[in-house]
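What follows draws every value from the coordinates through simple rules; no lab data is involved. The model shown is predicted, which means the values in this text are computed figures rather than measured ones. Cβ atoms are built from the backbone, for glycine too; each structure is taken alone.
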Structure 1
Amino acid sequence: MAKEFILSETGNDYRANLHCHTTLSDARLTPQEVKEQYKKLGYSIVAYTDHDVFIPHHKELSDESFLALNGFEAEFIDLNEKRRKRRTTHLCMIALDENIVNQPCFHRTEYLYYAPESSRELVKYDENEPDFDRVYNPETVREFMRKCKEKGFFVTYNHPAWSLETFEQYGTYEEMDAMELINGGSFIIDGQFEFNHRDFELFLRQGKKIFAVAGDDNHRATDAGVAWTVIRAPKLTYKDICESLKKGNFYATNGPEIKSLYIEDGVMHVETSEARRILFNTAIRHAKHIYNEDGTAVTSGSFEIDYDEDEYVRVTVVGMDGSVCYSNAYFLDK
């Protein structure tokens with residue numbers, strides 16, 4: 001039986017921050033300063049996702065060693081009777097075509113929560129479309145995601161713990177492409193970064209084929225380099241990187257690396273950087289935990305798949321320093 005590659009056998013691995021803010025909304029570094037900082041940290045890709053304003057940067061910032069992806073982040077707010085924020089929904093939209101210039105679901109007068117008026121003046125939108133009212137409810141959030149996807153955007157659901165949303169709420173958001181498993185800018189519980197792998201598993205067990213991403217959500221210079229998405233693609237071009245995003249040819253991490261991940265003859269195989277342990281996850285309790293009792297590193301493992309029960313398979317890699325890597329899930333054909 002031919003190998004089925006969950007992570008492409010060929011291509012280059014590019015480190016990407018898919019959640020980024022600049023002075024065009026509420027952050028402290030300009031788009032150019034963000035580029036310079038992330039290149040020094042070994043990144044090849046940054047998705048510029050400033051709050052509520054879609055301002056393409058690709059042509060001015062991209063070069064042979066750096067790719068700027070065009071995007072924006074939108075917020076839905078649940079206000080109490082005193083007009084104070086309670087829960088919120090944050091979504092990042094990344095344009096899958098560098099030629100997209102119009103912001104979808106735009107509103108001409110509302111929702112400029114974080115961006116200055118000077119940034120709003122740079123936004124282009126379809127003047128024939130009506131204003132989109134961001135009412136805080138699951139139906140409107142799903143409609144927003146659906147419309148953005150129809151316009152050619154990759155949609156990620158961000159930091160649910162910081163947003164104070166529960167799975168009962170965002171578990172109904174069916175139109176997302178990916179969920180943020182690590183957010184380097186959210187300190188919501190015990191001063192720790194936000195990790196959302198448990199709710200990711202709940203989505204997968206419902207049969208929802210969403211991907212795992214990680215990002216810095218950077219607002220300050222000190223936010224950079226905390227969590228990232230590794231995208232495997234043949235070349236560092238807008239088209240090639242976006243094709244890998246659409247296919248799920250990437251993984252989310254704040255340290256460990258996945259070097260190969262494939263299925264052959266009913267067995268899942270993985271090769272990694274040095275790890276404390278490797279876990280194989282499925283939709284049921286059928287799982288496997290690989291580690292050395294003496295505490296030395298492991299760098300590979302295999303897992304026999306039960307095609308009648310497992311529904312999907314994926315891996316979690318824990319680094320020697322406790323950092324974590326999450327692969328995307330591979331759904332099994334029955």
Structure 2
Amino acid sequence: MFPLTLLYALFMQIRNKFFDLDILPETSFDIPVINVGNLMVGGTGKTPHVEYILRYLSPNYKTATLSRGYGRKSLGYILADANSTAEEIGDEPLLYATKYPETLVVVCEKRLYAIPNLIGDHPETDVIIMDDAYQHRSVKPGLNILLTRFDKPFYDDYVMPSGTLREARNGYQRARIIIVTNCPADLSATAKQEIVQRIQPLASQEVFFSTMEYQMPVHAFTGAPLTSTQNVNALVFSGIANAHPFEQYCETIFSQVMPMEYKDHHAFDKTDMEDLVHRHKKMEGDKIILCTEKDWMRIVRTDLEAILKDTPCYFLPIKVKLLGDEDKFHAILDQFMNSFSIVEG
């Protein structure tokens with residue numbers, strides 16, 4: 001694969017150089033645009049980090065998210081509404097729309113087309129948060145946030161197909177903020193410093209560390225949290241890029257875990273749901289069916305709900321927690337927003 005890696009890396013380096021030299025144009029906008037992305041293919045926790053930013057900014061600003069809408073069966077520019085489904089807009093945008101109803105949620109393959117339309121239709125928009133657009137350089141974000149996984153940092157990875165990087169490691173230099181994600185909650189100051197030294201951030205860059213905090217499982221139909229996981233067995237299914245942390249956490253809180261993994265953004269169907277119900281019935285004791293919150297977005301508002309309606313079906317919400325320096329992270333966001341002279345409220 002190494003010759004192919006060299007060819008792909010060369011293509012991406014030339015492409016990036018063309019953007020750097022303005023041979024290929026980058027368009028910036030008069031409102032704050034924040035991008036949350038990564039260098040690698042696969043999960044680095046973009047969705048919960050976008051949520052973190054939404055939770056911080058939404059109380060004071062009119063927020064919007066812009067995604068490609070990966071896995072959707074539609075095309076073009078779509079603004080989410082109360083009847084949107086994952087087939088129409090994708091699971092991650094549906095999650096934003098469901099949890100943050102005051103946020104405008106837009107999907108479009110062409111970000112450069114989408115942003116002017118969003119601003120034109122909703123001039124009250126204060127800030128746009130782009131999900132996974134680090135390589136989409138036709139739009140120049142005012143604030144670039146790069147995520148890299150603790151267990152698979154970009155500096156130990158290689159360009160595809162030899163590794164999982166979408167572009168060369170030096171692409172990290174375009175970021176203002178670098179967040180090392182999925183860290184152990186007890187990550188030491190020494191370990192942090194060693195990682196920072198490996199990253200070699202520029203003087204203009206800040207490095208942060210985050211971990212995932214799992215909440216209590218929530219009943220998919222009633223919204224009630226599970227009161228206790230003690231002596232409970234769980235049939236755990238997921239269709240996400242990196243299911244290991246999810247399954248590992250489940251093993252710490254349930255008596256017995258039966259994991260079932262599907263490919264990332266798997267389009268669940270009737271056969272999948274009937275198989276889950278069948279496997280659940282064969283389990284003994286106090287038992288539930290559990291998935292990630294994002295996976296549930298591909299089931300909700302579809303005919304698949306009816307198949308699971310009579311089962312104890314739950315999803316597991318997660319939240320990002322910064323490991324220290326939260327005030328510094330917020331200060332960067334505040335400074336960025338204030339640079340556009342936007343009035344809070």
Exercise. From which structure (1, 2) was helix-only ellipticity at 222 nm (-39500 (n - 2.57) for each DSSP H run of 4 or more, over all residues; to 500) calculated, if the value obtained is -9500?
Worked result: 2
Exercise. A value of -1.24 was derived for log10 I(q)/I(0) by the Debye sum over Cα atoms at q = 0.14 Å⁻¹; which structure in 1, 2 was it taken from?
Worked result: 2
Exercise. For which of 1, 2 does mean count of other Cβ atoms within 10 Å over residues 23-30, calculated from the coordinates, equal 18.4?
Worked result: 1
For this session: Using mean count of other Cβ atoms within 10 Å over residues 47-54 as the calculated read-out, with 25.1 as its value, let me know the right label among 1, 2.
Result: 1
Exercise. For distance in nm of label points 7 Å out along Cα→Cβ at positions 79 and 159, which of 1, 2 scores largest?
Worked result: 2
